[in-house]
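Listed after this line are the structures, all set down as C-alpha cells.
What follows draws every value from the coordinates through simple rules; no lab data is involved. Being a predicted model, the structure only gives us computed values, none of them experimental. Cβ atoms are built from the backbone, for glycine too; each structure is taken alone.
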Structure I
Amino acid sequence: MRVVVTGATGNVGTAVLEHLLATRDDLEVVGLARRVPAATADDAYPGRLTWAGLDLSDDACLPALRVALRGADAVVHLAWGFQPSRDPDYLEALGVGGTRRVLESATAEQVPHLVHMSSVGAYSPRTDDVPVGEDFPTHGIRSSMYSRHKAAAEALLDEHDAAVATGRVTGPSVARLRPGIVGQRDAGSALLRYGLPGLVPGRAVTLLPVLPLDRSLLVPMVHAADVADAVGRVLDQRATGAFNLAAPTPVTAIDIASALGARHVHAPGRLLRAAVSASWQAHVQPLDPGWIDLALEVPLMDTRRAREELGWSASRTAVSVLEETVAGMRDSAAGSTAALRPRSVVRNLRDRLGSGPVAGRRRP
C-alpha cells in the first residue's frame with residue numbers, strides 16, 4: 001500500500017508518519033512538505049519513506065503533486081498554515097487552495113481514497129454545551145480566519161462528494177477528521193512561535209501569577225498520537241464521511257490556569273478579545289484575535305461515530321494533553337523537522353532584525 005501524506009513535517013504529520021510506518025510493515029509513505037527533512041530522517045524505515053518538496057499554496061506545485069500522487073492508494077491531506085497571521089491571502093491559498101489542488105490532483109490521478117484533516121474549527125458556533133455530532137453545521141466562526149478557511153475547505157469536499165454521488169466525476173472517496181485542539185510535547189516550540197512574542201522565553205508561560213480567561217471557556221483537545229491512530233484506522237477501513245476526535249472531557253479555564261501554574265481570574269471574553277486585538281494590531285504578539293472567538297465559540301464534540309465505526313477512542317485525557325503541551329512549551333521542546341524546529345530568543349531576535357515579526361514575515 002502506498003500513501004501520500006501532505007504536511008508531513010508538522011504537529012500532526014510527524015505523528016501520522018511515525019504511526020503508519022511503525023504499525024504497518026507493508027506500507028510505503030511519501031511525505032510532502034515545503035521544507036523536507038534531512039535524508040537521515042527516514043533511517044529508521046529504510047526504503048519505506050520518501051520525501052518530495054512542494055508548496056501547496058501555488059499552482060506551480062501541480063506537476064510535482066500529480067507525480068507524487070500517481071499510483072497512490074490514498075492521500076492524507078494535513079497541510080495547513082497558522083502564520084503569518086497578517087498575510088491572510090497566503091494562509092487561504094495554502095489552506096483552501098491547497099485542499100483544492102490536492103482534491104483535483106487526486107481526482108485526476110484516480111487516487112481511490114482521500115483523508116482530509118479538518119477541525120472542530122469548521123463547525124458553526126455552539127449554542128449550548130451539549131456535544132454535537134458530525135451533522136452539526138460546518139459554516140465556521142466568521143470572525144476567525146482559521147475557522148473560515150476550515151469551513152471553506154469542507155465546502156470544497158461537499159462539492160466533490162456531490163459530484164461523485166451524481167456521477168459527474170469519478171474521484172476519491174473522502175473521509176474528514178475533525179479533531180479538537182491537537183497537542184503533544186514536541187510541538188512546544190512551534191506553538192510558542194504561533195502565539196508568543198518572539199523575544200519572550202518559553203519558560204515565561206509558567207511564570208504568570210494570574211490568568212484572565214472567561215469562565216465559560218470549554219475547549220476539546222486530543223493528542224497528536226491519537227489523531228494518528230484515527231488516520232490509520234480510516235485508511236485500514238477505507239472509511240468515508242466525517243469523524244469527530246476529542247478526549248471525553250474538554251479543558252476549562254481553570255484547567256488551563258492550573259497547567260500554567262497560575263490563578264484563574266474571570267475576564268469576559270469581549271475584554272480578552274479586545275486586549276489580544278490591540279496587542280496584535282500593535283505588532284506586540286502574533287496571535288490574531290479570531291483565536292479568542294474560536295476558543296469561546298467552538299462546540300463540544302460527540303465522538304460516538306469514531307468509537308462505533310472505527311473502534312477509536314482517545315488514550316489520553318484532555319487535561320493530560322494540555323499539561324504535556326504546556327510542558328513542551330515551557331521547555332521549548334522540538335522535533336527534527338523545520339516545522340517543529342527548536343525555538344530560542346536569540347534566534348528570534350536575529351530573525352526579527354532580518355525578516356520582521358513572524359506574524360507578518362514572508363515565508364522562506
Structure II
Amino acid sequence: MKNTALTQKHIDLGAKMVPFAGYNMPVQYEGVNVEHMTVREGVGVFDVSHMGEFFLKGPKALDLIQKVSSNDASKLFDGKAQYSCLPNNDGGIVDDLIIYKISDEEYMLVVNASNIEKDWNWISSHNDLGVEMTNRSDEMSLLAIQGPKAAEAMQSLTDVNLKEMVYYTFEKGTFAGVDNVIISATGYTGSGGFEIYFDSKDANKIWDAVFAAGKSFGIQPIGLAARDTLRLEMGFCLYGNDISDTTSPLEAGLGWVTKFTKEFTNSAALAKQKEEGVKRKLVGFELVDKGIPRHDYIIQDADGNEIGIVTSGTMSPMTKKAIGLGYVKTEFSAPGSEIYIEVRNKALKAEVKKPPFVEK
C-alpha cells in the first residue's frame with residue numbers, strides 16, 4: 001500500500017486511516033458530519049495526492065486528447081480546465097478526468113487514483129502521434145482547499161488573486177514560498193475553493209503553511225468520507241460507483257461533456273445512442289420513508305418490479321434527508337417520479353429529484 005507525502009501528518013492528527021485505491025488514506029478525523037459542515041460553511045483541507053497527473057507535450061498533444069476524450073478540448077485556452085470522459089470501445093467509460101491547458105503544446109490530465117495505470121495504458125495505446133507523455137503521479141502532491149472561506153484564508157500565501165479566479169481556471173505561481181505551484185479554481189465539493197498541485201518534496205512545508213494561514217478561519221483537515229457526502233449532495237459522479245466501464249456518458253447524464261462536433265473513441269456508437277435514446281438514466285432521489293440507501297440496493301416500481309440499482313447513497317448532513325443516485329429505466333427518470341428502494345427487505349418510497357440536493 002502506498003503512502004502520500006503527508007501520511008504521517010494524518011496519523012499524527014489522529015485520522016482514521018483506510019486503504020483506498022492502493023493508498024493509505026485518511027477517511028475521517030473528527031467525524032463525517034462535522035467535517036462536511038466545516039467545508040460547507042468555512043474551509044477544510046483534503047489530501048488528495050493519490051490522484052494521477054499525466055503531462056502531454058508536443059505539437060500533436062491536443063490531437064491525442066481530442067481522440068481519447070469526449071469533451072471538445074479545442075475550446076480550452078491557456079489557464080483553462082475542462083471536465084471530460086475517456087470513453088471505451090464498448091459504450092462505457094474508462095475514467096472521468098480534468099484536462100488542463102498549460103500551453104498550445106502542453107496539457108495536464110488529472111485522473112482518478114484507482115485508474116492511473118489503466119488510464120495511462122489506454123491513452124498510450126492511442127498515442128500514434130508522437131506525443132511526449134510523462135506520468136508524474138508519484139512525484140506530485142495535491143491539496144483540495146475547499147469552502148466559502150478558502151480564498152480569504154489562503155490569500156496571504158500567494159500573489160495570485162484568489163477571489164478573482166474564475167471557476168475551472170488555473171494559474172502557475174508562488175504559493176507558501178514554493179515556486180511553480182498550480183493553483184486551480186476546481187474541486188468536487190460544490191462549496192468553492194482551490195486545488196493546489198506541487199512537488200511532493202514541498203508537501204510538509206505547504207501543509208504547515210496552509211494550516212497556519214487558515215487558523216483564524218477555523219481551517220480543519222477533512223477525510224475522504226466527507227468528500228463523498230459533499231460530492232453526493234451536489235450529484236457529482238464517482239467513478240466505480242455511478243460511472244464505470246459499463247455505463248455510457250449519456251446514461252450518466254454526462255451528455256454535456258460528450259461533444260459530437262469531433263470524432264473520438266466510440267463516438268459513432270454514442271451518437272447513435274443519443275439519437276435512439278437511452279434505456280436507463282442516472283437519477284438523483286430523496287427517500288420519503290425512513291432509511292438510508294446504499295450502493296447496489298435494488299430500485300423497484302410500486303408493484304415490486306426491479307427497475308434499477310442504487311449507485312451512491314447517504315444521509316445528507318445539510319438537509320438531514322436520505323439521498324442517493326441510481327440508474328432507473330428511462331420511464332421512471334422524470335423528477336417527481338415515485339420509486340422504491342429495497343432496504344433490508346423493505347420497499348421504501350423515494351422521489352426522483354434533480355441534483356444538486358442542496359443549493360450552491
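Data overview
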read-out	value
At a computed 23.2 (mean count of other Cβ atoms within 10 Å over residues 77-84), which of I, II	I
Computed 22 for relative contact order in percent (Cα under 8 Å, 6 or more apart) - originating structure among I, II	I
For 1.11 (Rg/Rh (Cα atoms, Kirkwood Rh), for residues 189-292 alone, calculated) the corresponding structure among I, II	II
Parent structure of the calculated result -12000, given that helix-only ellipticity at 222 nm (-39500 (n - 2.57) for each DSSP H run of 4 or more, over all residues; to 500) is the read-out and I, II the choices	I
Given 1.9 for distance in nm of label points 7 Å out along Cα→Cβ at positions 173 and 205, calculated: source structure among I, II	II
For distance in nm of label points 7 Å out along Cα→Cβ at positions 221 and 285 computed as 1.7, the structure of I, II it came from	I
